[in-house]
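Student: So, here's a batch of structures to check.
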Structure P
Amino acid sequence: MPSANYRTLLRIPGAAAFFFSAVVGRVGLAMTGIGIVWLVHARTGSFGDAGLVTGCFAVADALGGPQLGRLVDLFGQRRVLLWALAVHAGAVGLLFVGGPSTVAGAILAGASLPQLSALSAARWAALLRGTPAETALPRAFTLEALANGLSFLAGPALVSAVGAAGHPRLGSLLAAALVIGGGLALAAQRRTAPPVAGRAERHRAGRGLLRPAFIQLVALNAALGVFFGALQVSVTAYAVGRGTPDLAPLLYAVSNCTNLAGGWAYGARNWKTPPARQRALAAAGLALACLPLTAVAGPIPVAVCLALTGLSVPVLLVLFSVLAETSVDRAVLTQAFTWLGSASAAGSAGAAALAGRAVDTAGPHAGFAVGAAAALAMAALAVPGRSRSAVRIARVRR
């Protein structure tokens, strides 16, 4: 049974502890960006200003993520996590002060945001490497994608519900509490933390981050981030513009329910199609689902389109992780995963600001158009044969 496969992974000693610790923190991560949107919009009344501040947060996350990943590869997960969480807590305090401190707090919060997805994925790779269960690594990455789907189901829906109820500060406070609590719980799991590689091994392995296959993955994650950032602003603007702000959490829930269902079904099957070809098909499906959002107006058609986008997202997340794990050396694997996350954050940063201005100028459909353009670019970039990753399926042992 598919559920037995997933349960078998979580019964590996130490796996459930680090996985669920990271899940808790990731719910907070999913709340942070949209929480800033609600917080700033409540103060200024402008989605453009909200998108700009959220963009500053995402840019800082994009720039700081790989540096945190590099520090983790140098010093280990626990030491870096504790420092990052302390700085993040102070940054959230600045967000609540308001005025110029809002931008400073957003930048510092993004730069110190713990890369829990990368840390959890690196633990799976270390835990399964060299064991009979190593062939289950794609299914472990599916669990990670399901965790992301759960996070973006519960997180934005929760913070949007709190914001619509007139408590935008509470949403950001809850986000910070979950990030810090989940991060501390993950830091306490020492047994499953990946070992720190030697300096010479890291230097030699670092060249793998410049391979065309990995650079292509970074570009694809940036495009996916544009999609995420545009939809965060556009869905909220669509609901508020209709005079029904309570609709926003429902739309998020629809999309992320199909995200969970699609990810579960994908991971339950052993696929024979090459990963690069699967990636191209999933990107094309996302693009086709996005295009109608630029024209449909009723809440039911919008919900249907968002639900269809949710089917492709978990598949893409799994495949990005699978292809990254085969493209770089284990000594820089955490840094590689953070580069993927940071590329997504960078795309989200530009999209949040751009979509916010587009919404202020031409309404929510203009914001949806930004996300649709990103999905089309992703579909074009993911065509098999654009890099050597399209034919590199088996893992090369290093």
Structure Q
Amino acid sequence: MCQKSKILVIVTIFPSVTETFILNQITDLIDRGNDVTVFAYNKSNDSIIHQLFLDYNLEKRTITHFKNQKTKWLVCKEAFIFFRKYRKKIDFSKVFFLLNPFSIGINKKKIKVYYDLPVLLFKESFDVVHCHFGYNGKKIADAYQIGICKYPKAILSFHGSDLTPSKVELYKNLYKDVFKFFNAFTINSIYLQEVLLKINPQLKNYYLIPEGFKKQYLQPYLQVKKEESFFKIVYCGRLINWKGPDRALRFIKVMVDSGLMNLQLHIIGNGEMKQELLILASQLKIENYVVFHGAITQENVFKIMASSSVFLLPGIADKQTQRSEAQGLVLQEAQYFKLPVITSNVGGIKYGMIPNETGFLIESENEQEFVEKLIFLYKNPQLIEEMGKKGHEFVLTEFESKIIGDRLTNAYHDMIQ
């Protein structure tokens, strides 16, 4: 790939606290000399902004859609602001053509696509359009189909929510044009690869590229001292059913009841289960052993991880959707901070650790074994140190952003050739 390719990245929410892997990928592309523009459908409502976003001044590279407002009046207002802000970039001949009374039929389709993707009205062209999530790829495929997207190459990254196992039959129709118009696809684990190939068994132009972390943003926190007075367990993720935060509370209850007192569970993240979890902690009478942090900056997540003993992610496969963790970059970040991981054998988790060397991979329904392994590490601090060191070395060689960036660059290169 040319050193200075012009790349349009299309995402749903930017910047998103829970999608640091996209931030990592975008900044790696910039590090390699590429000119990156981000088109986002929504601006994050979170007050938390990761340092990475600020350091790379990504706000200046980001174009945010105007349509996702609460009222029609606000949509109109934001649309006016959008067109005024970007008036020098917009090719108004395309806008005037849409008003042609002799092309009403085809123009209706074009207006819908341009409304979804107003960045296509810009004079500026791009060498590559890189979509994140299948449903955004569908919009670009529609633009290619009616001839208003002229970008030479297109690549689509699936992440998990867009490859829900229970929806395979639906995706066969939904992604039909995506497979036709996109030049390459990426998935982050063998688990997602298997789902993708159920949708399109003939697909060949796909690349297995895990999510990665930027070492330079984690490295300073390695100096944070471990809290030796507590066995500190960390859960970090959205507070939703299939990630299993309620199970983590039950495990702590068993440990406390067995006489292990100098321990803490730190729960990082927000989600629909938060109030339920607060009530459960009270019912189990373990409030003094659990700290709920809510959504916090990436930097504060790293501080907590670096001072902890073990990382816990007891997820399940959702009964209705069959969805589970596709990769879980947070597991690799935890291993970077020399934490053994205790996690479920669901989804793509097993591909991001070394079972019995960098942590323990447990069948999700075996709650007793989760507790046993937690107690085992509690009683064997030397093993925590040994597993932590192996985990740190493992993720540095497999998941660091520069390594992941090389794989993406190779995919771009294959696509452009």
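Student: One of P, Q was used to compute P(r) over Cα pairs in 5 Å bins from 0, in percent, for residues 7-70 alone, and the answer was 4, 15, 16, 16, 15, 12, 10, 6, 4, 2. Which one was it?
Tutor: P
Student: Consider the structures P, Q: one of them gives 20 for percent of Cα pairs over 35 Å apart as calculated from the coordinates. Say which.
Tutor: Among P, Q, the structure yielding 20 for percent of Cα pairs over 35 Å apart is P.
Student: I would also like to ask the following. Of the structures labelled P, Q, which one yields 3.0 when distance in nm of label points 7 Å out along Cα→Cβ at positions 39 and 79 is computed from its coordinates?
Tutor: Structure P accounts for this read-out.
Student: Moving to a separate point now. Using distance in nm of label points 7 Å out along Cα→Cβ at positions 223 and 303 for the comparison, can you identify which of P, Q gives the largest number?
Tutor: By distance in nm of label points 7 Å out along Cα→Cβ at positions 223 and 303, the leading structure of P, Q is P.
Student: Taking -27000 as the value of helix-only ellipticity at 222 nm (-39500 (n - 2.57) for each DSSP H run of 4 or more, over all residues; to 500) derived from one of the structures shown (P, Q), identify that structure.
Tutor: Attributed to the structure labelled P.
Student: If distance in nm of label points 7 Å out along Cα→Cβ at positions 95 and 343 is calculated from each of P, Q, which structure is the one that comes out at 2.6?
Tutor: Only one of P, Q returns 2.6 for distance in nm of label points 7 Å out along Cα→Cβ at positions 95 and 343, namely P.
Student: A follow-up question, please. Comparing structures P, Q by relative contact order in percent (Cα under 8 Å, 6 or more apart), which one has the largest value?
Tutor: When relative contact order in percent (Cα under 8 Å, 6 or more apart) is computed for each of P, Q, structure P gives the biggest number.
Student: For mean count of other Cβ atoms within 10 Å over residues 23-30, the calculated result is 22.2, so let me know which of P, Q that is.
Tutor: Q
Student: Which of P, Q yields 2.2 for distance in nm of label points 7 Å out along Cα→Cβ at positions 127 and 183, as computed?
Tutor: P
Student: For which of the structures P, Q does the calculation of FRET efficiency 1/(1 + (r/R0)^6) of positions 111 and 215 (r between Cβ atoms, R0 = 25 Å, to 0.05) return 0.05?
Tutor: Label of the originating structure: Q.
Computed from the coordinates by the stated procedures, all read-outs in this text should not be read as laboratory data. Just so it is clear, the structure is predicted and the values come from calculations on it, not from any experiment. Cβ atoms are built from the backbone, for glycine too; each structure is taken alone.
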